[in-house]
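In the part that follows, the structures are each spelled out as structure tokens.
A short reminder: the numbers here are calculations on the coordinates, not readings from a lab. From a predicted model like this one, the values you see are computed outputs, not experimental measurements. Cβ atoms are built from the backbone, for glycine too; each structure is taken alone.
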Structure I
Amino acid sequence: MDEKKLFISQMDKLLKYGRENGNCVSKADVDSYFKDIHLDEEKKQFIYNFLYDAKIGVDEPFDFDEILDEEDVDFLQMYIDELEGVKKYTQKEKHDLLRRFADGEGLLRDKVIESYLHDIVEMSKLYTGSGVPIEDLIGEGNVALAVILESLDSKSSAKELDGFITDGIMSAMEELLYDDNNEAAKINTWAENANEVLEKAKELYETLQRNVTIEELCKFGDFEEDFIKEVLQITGGIEIIDNPK
């Protein structure tokens, strides 16, 4: 695999791992994910900063209190208080419920929903600070959960069902962010957009038969100049794109 694409792919995997790991990765995790790519200290620091922007802490969980406004804090506390009597299910208990529900035990629907309520709160925190109230994010997640349960594949494993539900809830929250034109939502498709920069650069290079400028690539691919510069910085540069210092 091309080293630039490998870098982007590993960054995407690291982001997903960080979200699944309580919004936290270690510096050792960063080294492990990029073990096949040389990282100098400047590039490592850029990765740490990028992870912070994605609300993933390095060597300690991200502190969401830093970015929650007063209204979000008040709502979150009220909502958590309301969930105090709702059981927190273990992963095994949740998977057992999913398996039985997918096999036709429809009366378990409310319990399956209940098993995700605390998870939806944690998922919503990933998108705080984006301009969309956490109340709306949680509401969107709850609605998405109810809809997703109508389309589960009984042939899938419990782990696959859990992943399908989680991805669907997070996608619904991300769509809400995009609907509100929030820049923070773009973090979640960074790898996809970065790969598009690579592909468009190659396409324009083949057309012009020479290196391309950032300005030309902006017009050709409808990219923001700052995003192209970010991709160039974090990947160590792309040979066919001229990047004046």
Structure II
Amino acid sequence: MNLLLTFLKKYKREYLKGFFFTILSALLSSFIPMVVKFAIDALEDMYENVIYYGLLIAALGIARSVLLYFGRNIIVLAGRFIEKDIREKIFEKLLITRTEFFDEQGTGKISSQIINDVEGVRMMLGFGGMIISHITPIFVFSVILEILISPMLAVISFVPLFLIPILVILYEKKIFYLSEIVQERISEITNFSHEIFSKIKVIKNYNIESDVDKRFSEISGSYSKANLLLSSKRGIFEAFIVFFSLLSLVVVIVA
């Protein structure tokens, strides 16, 4: 964690720039529904007012998209820079690591962890950082505007959203456990493939290709089952997240 904070401090300027653009984009996004409300009210007045509000909504939408584009690029690029620094740090560490370590851990496990774990860090600091910096201000601004318009509707709309943290608590450990199993299966495939290529002459000399194929099919099948189970759990989890989010909107409309 300390090493990760060191990399974050190194690129703090990039993150601050990206957060500035995404927060400003979120602010403009929050104003669009208010302008739509004024536009609907203006239907009772002159036609020119409707055109004015239409142009204003279009301008806000374009400005929001441009700001989000720049903010997203800056944050995602910073995440890729951190990924590059982490890989270089790992490579430097591997160069001075004793040989016994590779025999004990296995090159497949080490390779899969370097590839998948570092990629996960990059996604968290890049795309994840962009999502958090954009969604959080939108949520805050939306709550403020909802309370200003109708405090009662604001409270009612939050009721389904309170179920989302409960869902996260219930599914968090299951998804993490299944992710670890998938990681182990990837390590097994990588290790087995490395052994096959390093001992290809022995396999051909003893004519045991069929046994090797059978074993590889078993390992691949185990990985496929674990990955499908993880995907199904993630699909159910994400579906419930979307359901509760839309349920909040339905409750507001019905109320």
Entry that produces 18 once relative contact order in percent (Cα under 8 Å, 6 or more apart) is calculated, selected from I, II: I
Which entry (I, II) yields the derived value 19.7 for mean projected area of the Cα convex hull in nm²: II
Highest-scoring label, criterion being FRET efficiency 1/(1 + (r/R0)^6) of positions 14 and 166 (r between Cβ atoms, R0 = 35 Å, to 0.05), among I, II: I
Identity of the structure behind -20500 (criterion: helix-only ellipticity at 222 nm (-39500 (n - 2.57) for each DSSP H run of 4 or more, over all residues; to 500), calculated), options I, II: I
Comparison of I, II by distance in nm of label points 7 Å out along Cα→Cβ at positions 150 and 214 - largest value held by: II
Label whose coordinates, when distance in nm of label points 7 Å out along Cα→Cβ at positions 174 and 206 is calculated, return 2.7 (choices I, II): I
Origin of the derived value 0.10 (FRET efficiency 1/(1 + (r/R0)^6) of positions 86 and 222 (r between Cβ atoms, R0 = 30 Å, to 0.05); candidates I, II): I
